[in-house]
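Next come the structures, one after another.
Just so it is clear, none of the values below were taken in a lab; they were calculated from the coordinates. These numbers come from a predicted model, not from an experiment.
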Structure I
């Protein structure tokens, strides 16, 4: 059992490192623009969630509310995010991506997908099938 634990620990470390490196490389494959990584991450979270309060967005992004206030301010200045009244709590607002924000998000997604697809196209059919199987496993792990 100890040998299995060691093997699982080694696999966990190697897999985590590979995922982090790939994730970093995919994030770098983006259209030229002046959105910071933090701004793009916040816009992505809003796109995926549809709408969030500033506090919820700060929690999702794991930053302090004052930091999120600055990020949201920059996104609002660019017309990528809009505030609207909270439907049940008049003291709060809801943040959502604008049509322009959704378009910017789509551009970033397209650039990232194109980069990754070009890398995958360099692999053999067998390697691509292995990655397809690994993707299903990773999706299962992500839901655990």
Structure II
């Protein structure tokens, strides 16, 4: 009987909301993410991404600021793996918006997790938990002069 009670106790502790409420903030390398084969395969090379205050060619037209808030299943993945995957998803959403608006770039990209803006040329913010990881980005869709 003690063995059953002990097993039940462990199960209840693991199933409690606190066990799944981990929210670990990671600041991860943008450059390393872009080196991933998935990024190279899935991102359109005709759409450019400029983070933080990275220099870029002159803007010929702005289509406005857009945000994305993506989540992914982090179960059975390392935080870094889940974060890279969800970062790709967020960038694909910005890419789709740029194409839809007629732009060829997204500039001034910043992390925007829970509407807290963090601008960096080198890192993006990702939050990872036991079962979900999330990346939120904001940026300006533009047409750059060629």
Structure III
């Protein structure tokens, strides 16, 4: 039974000017699935959910990420410039081979590389911007 003393984190919500597009990016990158009713419509059908709010769940059905449609979103300029990253996602892989494989996947799905520290012997990592400009890291860490 969960401890009722504290609120529980439901999911992380990302603002975006393209809720469906960003949800699809993370669905494919992380192997998540849509909450029932949030799936993309058939081709040429209207997408009312995709123009408002979408939720992605993990393999156990737990909400992980949500996407909220907004009219405008200032582009993050981090690490330099006036707009800080404000929030970023940390994603891990078990080894260098997976770090490189996920690098290729992220780029193919539309991510943009912001920083490459993959040769760092102490903490190999890469920092990306997702298609909406939100930063996220992929680094090597043991499971758990």
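Results, tabulated for the structure shown:
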read-out: Given -24000 for helix-only ellipticity at 222 nm (-39500 (n - 2.57) for each DSSP H run of 4 or more, over all residues; to 500), calculated: source structure among I, II, III; value: I
read-out: If Cα extents along the principal axes in Å is computed and equals 47, 41, 31, the structure in I, II, III; value: III
